[in-house]
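Listed after this line are the structures, all set down as structure tokens.
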Structure 1
Amino acid sequence: MNERFVKAIDGFSKASKEQKLDAVVNLLSNPSEAKNDFKGFWHADAQVQQRLDEFSENTLSNFAFPFGVVPNLLLNQHLYMVPMVIEESSVVAAASKSAKFWSDKGGFHAEIVNAVKIGQVHFIWNGRAELLKNHFPELKQLLFTNTTHITANMQQRGGGILDVELLDFRHAEPGYFQLKARFNTCDSMGANFINSCLEEFAQILKDWLQDAPYFNDSEREAHVIMSILSNYTPDCLVRTWVQCPISDLGNHEGMDAQTFAWKFQKAVRVAEIDVHRATTHNKGIFNGIDAVVLATGNDFRAVEACGHTYAARNGHYQSLTKLDLSDGMFTYTLEVPMALGVVGGLTTLHPLVVYALELLGKPSAEELMCIAACTGLANNFGALRSLTTTGIQKGHMKMHLLNILNHFHANEAEKSAAVEHFKHHKVSFTSVRELLEKWRQAPIP
């Protein structure tokens with residue numbers, strides 16, 4: 001192990017940003033160059049940079065990702081300019097191509113199936129279970145009435161606590177019970193609201209057990225393990241789809257519409273059967289969803305975790321999409337849970353998030369769910385369209401060409417000539433390297 005990494009750094013969190021940066025770059029091979037690079041990504045406006053620093057802890061710099069847009073995405077007969085934050089080549093292009101393909105076929109459609117979020121109080125209690133269950137309605141009423149100081153504002157906006165139930169998990173763990181609550185957080189992400197309610201629930205539960213006359217002394221204590229929202233929100237669900245007559249699909253790289261639809265259906269079916277393919281299939285969906293979620297300041301990790309859990313809800317991880325070819329129609333549907341917000345969090349703090357939401361017409365949380373899901377379906381359709389016709393590498397590697405050229409430090413003349421050359425040749429890491437080596441030994445043609 002390199003000796004530079006052996007010694008612990010005491011008091012790091014209390015050091016200034018400059019001191020933290022010095023401590024970190026001194027672990028690198030070229031501290032001076034590294035420090036300049038880190039500082040090169042600082043925002044020119046000191047106030048904006050301070051705001052960015054306060055989003056997290058021990059911040060040294062900003063990590064830049066491209067902010068792109070998908071123009072002309074038709075969703076529910078409304079045209080959107082969709083912001084996407086992602087570093088992967090071809091994702092924005094694939095979504096844009098799909099948006100264009102479906103624009104004259106009715107566009108994308110989406111609807112909210114439900115918008116319920118979940119929170120849980122996990123506790124151990126070793127009393128008489130039937131007594132607890134029989135008197136739970138009393139506790140439930142207290143959970144609602146004794147949290148009004150938290151829920152009043154949310155209720156005024158049409159949200160709040162929807163329901164609370166008592167779950168008995170003693171078959172899995174001795175004494176394990178759970179208060180499972182359902183919430184509507186309207187346009188906010190709702191994490192802080194839900195967690196505040198749940199922590200209050202835990203205290204109400206403990207107080208009730210202490211005071212209620214039904215329990216004996218050995219039943220007065222509940223050991224609360226934790227009170228926390230769940231990122232699995234199967235009842236916060238959005239459905240999006242595209243649909244047209246199979247004959248309207250047209251010709252795809254010499255493949256007629258019927259053949260394309262048949263092959264596309266088989267590709268979807270493979271993702272329903274094989275977990276290896278399903279993982280990659282769904283990753284393509286989240287290429288689009290995550291990029292929109294990031295651009296709008298939402299939690300893409302929560303959205304990913306929830307979506308993948310939902311994909312395995314039947315005990316077998318499989319595709320999140322379904323294709324129906326009945327009655328001569330091509331109907332491709334994505335159903336995916338996600339909990340998004342347009343109020344709170346970074347929505348008013350990050351300058352680009354503010355612009356992203358404005359670009360989308362300042363959508364409601366439910367509208368943003370539809371937009372994100374629709375973009376995911378657009379990316380997935382684009383990927384399957386390539387896979388079942390020309391293959392993924394033709395388009396992907398052409399989009400990746402500039403990254404390869406930058407890897408070989410190509411100058412502007414070489415880049416321009418290479419882009420033209422590879423319009424008619426297959427792109428690969430080797431072919432780009434060999435072409436540049438050839439040109440560097442002789443003038444560019």
Structure 2
Amino acid sequence: MKRCSSLLLAVSSLLWLGATPTRALAESRPHYGGVLRLAMKETPQTLDPAAPGAPASLSRLVFETLVALDDRGRPQPLLATSWQSDPGSQRWRFSLRASVSFHDGTPLDSGTVAASLRNSNPEWKVISTGDVIMIETESATPDLPADLALARNSIVRRGDSAKLSGTGPFAIAQWDAGKHATLAANEQYWGGRPFLDSVQLDFGKNDRDQVLSLDLGKADVIELAPENIHRARSENRIVMSSQPEELMALVFGRDPRSEDETHARIALALSIDTAAVNNVVLQAGGEPTGALLPNWLSGYAFVFAAGGNTEHARAERMQSKHLPNWTLGYDASDPMARVIAERVLLNARDVGITLQLTSTGSADLRLLRTPLASSDPHVALDELAKALQLPQPKLGNGSIGELYSAEKAALQFHRVIPLLHLRSAVALRPNVHDWNILADGTWQVSNVWLSGERP
């Protein structure tokens with residue numbers, strides 16, 4: 001009897017040992033189904049990628065571009081399978097992917113692609129023929145494939161009722177502008193159906209409400225402000241963050257009108273202790289900078305000195321005989337913006353420069369945050385110049401030397417004082433798997449899957 005019991009125990013042990021890894025494997029294996037609930041601070045009025053203010057990470061779930069950029073900023077096929085240009089990089093030919101349909105069932109064709117690209121780039125000459133798109137630009141454009149990877153160049157089918165249709169892994173199932181949206185899985189997605197059944201988005205949630213939603217199980221993913229990343233990690237939350245990518249800068253509305261004003265702007269730039277702002281105010285949620293592009297992207301940002309040199313700032317201020325009284329504007333909806341603006345004011349006062357803060361009306365200079373538009377440095381610099389209303393950089397052969405010279409030229413008139421590059425981040429519940437955030441802050445959700453949470 002004892003022998004039989006021992007045998008049964010041995011068999012049971014073997015079965016248990018065999019079942020345990022199988023169960024664990026099943027729980028860790030991606031599977032279909034589930035609703036991902038995401039809370040955001042933004043209140044987007046549209047997902048139309050061509051519209052100002054459309055959140056790029058969300059638009060990319062619904063709409064796709066001809067070209068995508070990999071982690072190193074290199075162009076990869078997406079809706080276009082291949083491309084080539086003439087020797088002058090002024091005429092380009094893109095071959096379209098076959099067997100792709102829009103969410104409304106309409107097949108992707110060159111005519112619709114051409115119409116979409118003309119809408120976002122009226123200065124281009126776009127010709128459609130068969131399964132090929134021909135693009136002709138006014139001047140040499142060696143970075144055109146990377147330019148086509150910008151969210152605003154997504155391919156959109158615009159119906160008669162102004163309804164937008166894309167080819168991405170998710171389709172718009174419900175849209176309540178600025179409040180709520182539901183994106184449903186595209187069952188016929190050419191890249192394979194996403195694991196999730198849908199993504200539910202709640203907009204207009206402040207930092208406190210987002211954290212509360214996560215803790216109460218009402219949200220699976222929330223955004224984290226740069227200043228909250230360190231705290232979230234110290235609380236053992238699951239945090240995914242990008243490289244420092246969003247530029248925070250002081251931007252003047254015009255060029256300096258005199259040598260005195262130029263000296264005053266240089267003195268202001270030197271006076272701001274960006275290291276203290278990053279370490280104390282932002283809890284190391286960013287990276288102090290004197291450059292437009294972050295160092296991980298350009299490789300030379302460290303050459304542009306950041307502020308925090310009071311002695312040199314005072315010496316520069318002494319070169320200005322008539323100091324201006326500037327008004328500094330900031331975004332009243334961003335609590336951290338006021339804190340940083342007040343820091344700028346105090347640093348400026350320490351070297352004899354007077355600033356007045358305002359959150360309404362016009363201002364001589366403004367504290368602005370501009371996200372990186374691309375992980376290609378040339379396209380990123382070009383887009384930053386447009387956003388900050390700087391002269392467009394001249395980028396001929398696309399070399400790092402030319403890129404550095406172009407950025408240096410963009411900063412030489414002191415229209416912009418770069419302060420910090422900020423990280424973007426999210427916090428996840430333990431049941432969210434395979435969420436990916438790229439270096440430039442772009443979310444990748446098509447491979448995300450949900451598991452059951454253990455109590």
Structure 3
Amino acid sequence: MGTRIADAPEYAHLWASDQMRALFEDTARRQAWLDILAALADVQAELGIIPAPAAEAIRGHARAEMLSKDLLVRETRRTGHSTLGLIHALQQILPEQAREWIYYGATVQDLTDTWFGIVMHRVGAMVRRELDGLEDAALILADRHRDTVMVGRTHGQAGSPITFGYKAATWADEIRRHIERLEQGRERWEVGQLGGAVGTLAFFGEHGLRLRERFCAKLGLRTPAISWLTTRDRIAEFGYVLAMIAASLGRIGNEVYTLQRPEIGELREPRTTGAVGSITMPHKRNPEASEHLVTLARLAHANASVLLDGIVSEHERDGRAWKAEWVAFPEVCLLTGASVALGQTVLSGLEVDPAAMARNLAATRGYAASERLLAELAPRLGKHRAQEVLQQVLHDGRVRGEHLRAVLADIPEIDGLDADLLERPDPGLAAAMVDDVLRRSRAARRDVT
């Protein structure tokens with residue numbers, strides 16, 4: 001029986017994608033651990049460390065469905081050891097001559113840290129594929145709305161004009177950096193572990209380094225230069241990259257959430273058939289997906305913080321670090337998987353309302369042009385004097401409810417200024433920067449293919 005609401009059938013889809021969940025569910029994890037043990041036995045047999053028939057038997061019986069789950073659970077609890085239950089369950093089905101060669105010279109961390117290396121490879125690939133789709137959706141919005149002028153906002157207040165394409169291009173550019181982080185970090189993260197008791201490989205004697213190299217290669221992982229039992233920066237870095245990805249999607253979700261407010265009404269997240277906005281207020285269209293992106297970002301960060309704390313470990317082995325990772329690391333992966341999948345749904349179906357953007361810009365009564373006006377007056381009065389004059393005059397005009405055109409009459413230094421210039425919304429070089437993001441992203445994709 002599930003004890004976490006995130007695992008309840010009616011809510012599970014909110015906290016993890018099916019693909020990501022399948023990677024961490026119990027049977028898949030046990031099978032991955034068995035695959036690692038089989039790979040270790042294979043390489044040990046190649047090097048003459050264990051008998052070849054024993055390795056063949058281990059390989060042939062390393063199937064999660066063949067193990068007694070009851071025995072595995074009972075022995076894990078009885079021994080108080082993290083993996084003895086798995087070992088005893090495998091021993092039960094092995095020929096007698098192979099039983100003593102399971103897990104030969106290895107430790108819990110050799111098994112579970114190597115599993116982390118495999119998982120980081122698989123999770124990274126899953127998230128990368130979703131980010132490609134997210135980047136596509138953001139680039140389409142940036143291109144389509146390159147010249148769709150809207151209010152730019154700072155500190156929650158109307159500022160100078162931008163274009164919606166510019167806003168979407170910042171999303172695409174941020175997503176591109178996350179793609180680069182995932183690619184650049186692979187050589188640090190996708191690393192195996194085989195160190196023995198304190199990391200020195202003493203159990204294996206002269207075979208140790210060669211065994212580790214072949215073991216990692218057999219599993220498609222890189223070989224560490226040195227054992228990393230208490231150096232947990234790999235796990236923390238990967239977790240924080242995922243949390244950053246979730247945070248970026250939280251930023252996008254927060255924008256959609258805010259701009260969907262009826263008094264703004266510039267964006268609307270996709271409508272889902274059959275969705276109910278409010279059970280008591282039928283007129284509402286709640287931004288459920290957008291706000292959930294923020295929720296996922298907060299939870300991903302909280303769990304990534306546990307991974308960061310694990311870097312402060314003690315001596316050559318410290319279970320306080322890596323046992324906390326057993327809980328926090330899958331959570332970061334699951335939450336981020338849910339975030340990138342949901343983010344793609346939001347961006348690919350996002351409804352943009354250019355008319356509302358134009359209305360909101362017009363509602364500033366021309367004051368959105370103040371930056372441009374300051375630029376025009378600065379050469380005449382000096383920048384700081386011009387700012388001082390404008391701040392007072394524009395404040396008085398807003399209090400009186402006047403349009404910018406009427407206010408300009410109160411500024412003697414304005415004579416000769418092209419007032420029509422201030423009537424046209426000026427988003428600066430927003431369109432040029434959109435073009436640059438589009439060009440860079442397309443070039444990066446060509447380099448990959």
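Each reported figure results from applying straightforward, stated rules to the coordinates on display, with no laboratory input. As the structure is a computational prediction, the values presented were derived from the model and not from experiment. Cβ atoms are built from the backbone, for glycine too; each structure is taken alone.
Taking Kirkwood radius over Cα pairs in Å, for residues 66-233 alone as the criterion, the top-ranked structure out of 1, 2, 3 is 3, with the highest value.
A value of 5.3 for distance in nm of label points 7 Å out along Cα→Cβ at positions 202 and 346, calculated from one of 1, 2, 3, originates in structure 3.
Figure out for me which of the structures 1, 2, 3 the number -14500 belongs to, where helix-only ellipticity at 222 nm (-39500 (n - 2.57) for each DSSP H run of 4 or more, over all residues; to 500) was derived from the coordinates. So the calculation was done on 1.
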